[in-house]
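These are the structures, in structure tokens.
Taken together, the values in this text are just the output of simple stated rules run on the coordinates, not laboratory data. Quick caveat: nothing in here was measured; it's all calculated off a predicted structure. Cβ atoms are built from the backbone, for glycine too; each structure is taken alone.
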Structure 1
Amino acid sequence: MTTRIRYLGIAAYEIVSERHRILMDPFLTGSPVAPIGPDDLEPPDVILVSHSPTDHLGDAAAIAIRTGAPVVCGTDSRALLLERGVPAAQIRTTVWGIQVLVGGVHVWPVECHHWAQARLMDGSFVTGTPLGFIVEPEPGVRVYHFGDSAVFGDMRLIGQLYRPTVGILGCTQPKSLLPLFNAGAGTVLTGEMSPDEAALAAEFLGVRYAIGTHYVDPDDEDVHRFLSAVPKADTTGARIPLALTAGQTLVIDGDSHRIEEPAA
């Protein structure tokens, strides 16, 4: 069996195997690097949304309405999805530890050290619990998505319990988007994880493939630092650091892997 993990920019991924098609944090419209638009995606079995800011919730509502795909998310994202016309029966709200089977996909929601808040059209705010996710597109391949989490010690426990083989780990900020989300005093210095922290998270989780994410430019200095830091934190000697360009696909086939470029 083969698993294909296509990077759609920022923190958006499409994961495809013979068994499943899974869409994660589908921010496409308005993304400076998305290689496709929301109407270009094949219908997923499930859409996973870590939390409600635009660069994660993204086009989830439009894709869910067009395709009928169910959405797994927290209460903040649910409120926005309902407001945008997604039927309640199409949404599965969950929280850390409450595993769900949605669209035939077993979803492990895991702890995420972040915040989740959404503003509704009437001006009111709703809060929720940000989510990390683990999914198993095929036996032997389990993918962890960080959901904007900071590093924390119980990532070791997540690794012990669920044995992810692929870690999608934020290692910087999408700097060109910062003015949209971080207006205020002072200067933002890192993402939710610095490159070194993301490399340590890969070690805590025990993943074989450590994929840096949450950037616009894969040539970003922080991304290069992450790629250098992963081997330094690796006690297995076998971890593979990766940073994809939007549109590229990581193909995992048994013990081997390759990077595929988008079709011309």
Structure 2
Amino acid sequence: MTGIRDFEYAGWRVAAATYDGFAAATALFVAPLLQAAKIKPGARLLDVACGTGVASAQAAALGARVTGVDFSPEMIAEAKQRHPQIAFHTADAEQLPFADASFDAVVANFGIHHVERPQRAIAQARRVLAPGRTFAFTFWAAPQDNTAWRLIFEAIAAHGRTDVPMPAGNDAHATPENFSRLVAEVGFDTRTLRCELIEKGWELPRETDLVSVFETGTVRMATLLRGQGGALPAIRRHVAEAARSYIRGEIVALPTRAWLIAARAI
């Protein structure tokens, strides 16, 4: 393993046990993801980069026959413990251990932008998908368009450093234009291509430490935060103060945006 994959692999192994806080944000987009994938009772569904099984469990509740895969053994262990009725396997999104055309739907909830070679992961999804069936995946909108990320980046800019060493990631390339192009290049039907920006409200208890949620449930953002050294307390205070404008009663409601891309296999 090298580069991005090595970095992400190590990070997600650590984050598995404390992922729940951040998983609440990803869970907001599961329902539209499964709807886009046209999940029906009895459908053979593959959940790529399944994490602790949030999307897998919702799909199983809809009657799908679910298989979940993630490259982090710790994530798979958490998923198996939480959802023992679902088949989970440790596997790489860029090299799926399944036969061609063996699934009726493939989904990836915030996984494609984490892999080292997104085109390979999308091509693998296409390979294991039956003709005429749908692949759907989500990825975050740009930080300036996503409240929680924007608050943290603004606090770091005010008090800390942005040059924390880490491998260059795919975030700059994780755009609707680039990912739509990759979907078309690997053989999905462009006439069915759907690319939609979805907004949800991420609701957190009023006193939530938002910085801690990212420290314990992410990899790249967690690395950035851990690299702030003595500036971290000031960053934490800055974020807490900025988040006050989103307080609604006993919760903090953060507008949160993600892109959904879906297309049918030819």
Structure 3
Amino acid sequence: MRTVLSGVLLAMTAAMLAGCAGVPKRPGWTLVWHDEFIQAGQPDASKWTNEVGFVRNREAQYYTQRRLENARVENGCLVIEGRHEPYTAPDGKKSEFTAASLTTKGLFATTYGRVEVRAKLPRGLGVWPAIWMMGTNIDKVGWPKCGEIDIMEAVGHEPDKVFATVHWFDYGKGKHDSFGGKLPGQKPSDDFHLYAMEWFPDRMDFYYDDVKYFTYPIEKTGFGDNNPFNKPHYLLLNFAIGGGWGGQKGIDASVFPQKYVIDYVRVYKED
């Protein structure tokens, strides 16, 4: 029995090492989850689920499910494509725009650690790509009590900026609250850049490449069980079109299709 168990452990270790092959080590951190987008075709269903439909923020796009035109792995990258096209969904709903939103809800979540995504953003009036996290208890307590961590947001009508924002429910005020930072003077749609958030028990630090441009003190959300930022959050990668923020100056349909290209997603725990 001991020999069999040892063999199983060796096989599991070998599989884990193979899955990490080619991922450079980050001093002070241990890789715990990642997707390098190696296998062409559909995104890995063991790592990603799809949001479907008109989900939030009065956005124009219909999020499709496992439709290669909107989400696929090719050339070692995940491509989330926003398209201007007549589309009738399986539920009969119609839209002039389609895109995709991929999440790890029910598959992976983390409390604290470093989340990093290397990506090249779409451009044009109306685009609104994001890298973010939502509390796993959202179905129980709702938003914003679950907490929301926006690692990166960008909107087409402010093409030279990247944004990081934290959202929560302020029990003292009895309403939603948020606090964020922005980094101007950038060109995020011209090339790949690294977007990262380092989450510690006392703070979150947000990075664009090697520039730390925003820090959120977790005590700002309060103490005790009502603070969502000491609880697990899952990941989301989405390409919104229009909506309350992305569509403030309209949508230029002529710029589509646009691609949101993600090289990799990596999550680390501090050593």
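Given 17 as the derived value for relative contact order in percent (Cα under 8 Å, 6 or more apart), which of the supplied structures 1, 2, 3 does it correspond to? This figure was derived from 1.
Distance in nm of label points 7 Å out along Cα→Cβ at positions 86 and 118 was computed and gave 4.2; which structure, 1, 2, 3, did it come from? Value 4.2 for distance in nm of label points 7 Å out along Cα→Cβ at positions 86 and 118 corresponds to 3 out of 1, 2, 3. Quick one: helix-only ellipticity at 222 nm (-39500 (n - 2.57) for each DSSP H run of 4 or more, over all residues; to 500) came out at -11500 when computed from one of 1, 2, 3, so which one is it? Matching structure: 2. The greatest value of FRET efficiency 1/(1 + (r/R0)^6) of positions 62 and 174 (r between Cβ atoms, R0 = 30 Å, to 0.05) among structures 1, 2, 3 is that of 1. Computing Rg and Dmax of the Cα atoms in Å gives 17.0, 53 for which of 1, 2, 3? Comparing all candidates, it corresponds to 1.
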